[in-house]
Structure I
Amino acid sequence: MRSTLLWVILLIGASLAWAGRAESAEDATGGTRDGTRAGQQKPLAFLTATAVDGKVRLTCFKSTPFFEATRQHAPDSVKLRIWRRDLPEFRFGRDYGEYFDGLSRHDARVVFEGTISAVNNRKYEFLDESVRCGQTYAYWVGVDGDGLPTGPVAVKVRDPRVWWSGEETQRRLETLAAQFSGVVESREVGQTVHGRRLRALLAGRRDRMLVLIGSLHAGESGPELIVPAFETVVRDHPDLLKRAGLAILPRVNSDERERMVRGYPPYVRTNSNGVDLNRNFAADWETIDSSYGLITTDPDGMTYRGPSPASEPETLAVVRLFQGLKPAAVLSYHHLASITGSAFLYPKLAAKDSAYAARCTELNRVYRAAISPPDIETTPTVARAGTTGGSLPAWVYAQFGVPAMDVEGDRSPWCVKATLDTATWEDVQEAQQRHTRAVVAVLSALAAAP
């Protein structure tokens, strides 16, 4: 009996020892989600991917240990391998950075294998010209036969006609100011967190102005709709500008908008300080809101109102635009990507002001009639109290008492596609034409008012 028990104990011990050796071997040679070896140092670091002119530019550096080990080698002595995986299932506005965490490269394919001459024997640059516009990708870069690849890094290749760069927006504003120099005033009203200049254009009467604000939220509409509307007004409707005025600040959250233009795939709401600019204005700012399951006092949330009212340089730039103006109405463009619809949200602060609500609703009727969304026959107006404390409409209402609304999405097909960031250049053109008609219609209504 004793000998039998001893044999059982020995067998159990041997099994445990074998399992331990097997586990150690797995840790040394495998066991990661994508099949690479765990616990081994990566020779490459600081991998970035940027969308530029319909291509993807990758950069990475040798890690410090790998650089020290190869600094005496020729700059093109290291053989690199680059993997790319298509991500058609990524959903804009639904998926964020967590989508790419631990992403497997099992389904990735090698798009480059060879040597690249390292800048200063440390930095590698690669341009992937085989990508498609509108697609989201993940990349990994590794040293052939040496260590683990670094990655993934994600990038979306966006159509520059759908998502205007800051440079393109500035070029168009400067062109309009020069082309209509006797009519258009170009005014620098401030800068972003990272020092990008915020330029506004103004035309017509300063005492009865329609003010259009774009991209308070980085991943929402702005210059692509606002600038063409302004151009049409100053070019084709000079008589309107004798009776009313038009001012535009089309790209407020320019830092983070540019990050998306350059390929950051997920939706971005806040500025570079993590502040929701449409919660940062000094009007009813102290009222805490919990829309979307987020709390405006939470600095970790996407609707964080900021440490104090008007704490952000972009907010101050918007406020500065209004100095010396007498606005008649203010429209702030929202929804997603580069297109919005014809639904209006005016401030909750004015919810009990029935006369104000009626004025907002009437402007919405005018705007929607010009937009002509699919449900216009059954729903001629879509306007309600909806913007929170700290929003631009709340501030305009408190300061001027004039209609101020966030312009949100509707049921139009181009709005539906913008929700997923799948709108095409043709969709943007359609939206531009309709919103231009709507801006002209609202400006005409303001000009005709007593």
Structure II
Amino acid sequence: MSKRYRRKKKFPEGEFEAKIESLSDDGRGIARIDGKTTFIRNALPDESVKFQYTSSTSKYDEGKAVEILEASSDRVTPACEYSQICGGCSLHHMSSHAQRESKQAAVKRLFSTVSKIDVESFWAPLIGPTVGYRTKARLGVRYVQKKEKLLVGFREVGSNKLADIDRCVVLDPRVGEKIKDLKELIQSLEAYDHIPQIEVACGDDDVTLVVRHMNPLSEKDIVSLKDFAKLHEFQIMGQPKGPDTIYPLWPEKTKGLTYQLCEGRVKHTFEPLDFTQVNQSINEQMIEQAIKLLDVQPKDRVLDLFCGLGNFTLPLATKSQFVTGVEGSQSLVERAKQAAVANQLSDRVSFYYANLYENWWNLPWARQPVDKLLLDPPRSGAELVVENIQYLNPKKILYVSCHAAALARDAGILQNEKGYELKGIGIMDMFPNTTHVETMALFEKKSE
């Protein structure tokens, strides 16, 4: 049977004018041209722009603004010189205040449509630095044969190609200001075209780079990587295959990365590929707000589901009688236990491994009394937990979300089916200059 190939629809060439009506969830301006929706990159609501078409489908068109004819009051000069080509951030041209308002509006829409809950107001957003904040990242590496040039960084806007950048203003400057040095290092290696990525992990005191290499490194390359690590005071590790194959290059015995919370009273140690929050300023504020909203008291028993390394668990333990943390990664559970011992909190916390997307309610930890519950699930949310919340029956639930649509769905279950009421909600600007939104919502059990 012959294959059918779908031809790309031709789109008009040249420059055209458009009036931007609103902003899409991915940060593009939305215009209506001859009744057809057109998404225009680098355009803001209420602006008049000249744009070029970049693609066309039967339902919508796409384009990019090439000239701003009438600028919005929300438009700012981007802090990043590569904002027009790099796809790592999409809102550098929009003021931070306007970004946060747009994110709040997106959450409000989702709650209205998904859970039928009307969000009348938001708590004051948690805000922090808008540049130099990102402590974790995966940098792509690619040698471009035609240009005879090696690139390190993020993908171009709307492309699988890597953007040609020499620095990144949102990355921790210990790494962000050394992209050019990294490019020169990798291009000098014999394995330059067999290195697809570099994982970046920054702690309070140290920076670790994990170099993924498809072929074994030569002795010459190993020496070059070690010299680079010494010069820039990095820890460098190699990774020939999966995460369990990571090994130290320099120093021979690497130190665990650390970050501190609660004004230094809690210290976490983590490995480069562990999940940690990428914005420590917001993370500290987030934990402080969580303790305040849950109104944690000395006699409270708190349950922390999807607890990871114990990012919330250990700070909660400093205020409550006892905290139980549950996590779906055995390795994270083991490190959380070690952190509890290191912080002298092992008598006030316990950690369990469990898959919270399977039947969990008959497990021993689920039968213990719970006063307050903290949920911090991945993007898929905590649907199975909230659908069976009666087994836990907490008085208060604080839901920390990295995906507003999943939060809206689960909020609908809690309020419309399970006898809880949304008492407040707020956003956390964990990823400034991007459309990604983190949200915190408080639910309380309705009085009988």
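Identify the structure, out of I, II, from whose coordinates P(r) over Cα pairs in 20 Å bins from 0, in percent was calculated to give 22, 50, 27, 1. This figure was derived from II.
Structures I, II were shown, and helix-only ellipticity at 222 nm (-39500 (n - 2.57) for each DSSP H run of 4 or more, over all residues; to 500) at -10000 was computed from I.
If we compute distance in nm of label points 7 Å out along Cα→Cβ at positions 256 and 328 for structures I, II, which one ends up with the highest value? Comparing I, II by distance in nm of label points 7 Å out along Cα→Cβ at positions 256 and 328, the maximum is at I.
When FRET efficiency 1/(1 + (r/R0)^6) of positions 120 and 408 (r between Cβ atoms, R0 = 35 Å, to 0.05) is computed for each of I, II, which one produces 0.10?
It must be structure I, since only it matches.
When mean count of other Cβ atoms within 10 Å over residues 128-135 is calculated for each of I, II, the greatest value falls to II. In this comparison of I, II, the computed figure 17.5 for mean count of other Cβ atoms within 10 Å over residues 144-151 is attributed to I.
Just checking, which of I, II has the largest value of distance in nm of label points 7 Å out along Cα→Cβ at positions 40 and 392? Biggest value here belongs to I.
Taken together, the values in this text are just the output of simple stated rules run on the coordinates, not laboratory data. Note that the structure is a prediction, hence the values are computed from the model and not measured. Cβ atoms are built from the backbone, for glycine too; each structure is taken alone.
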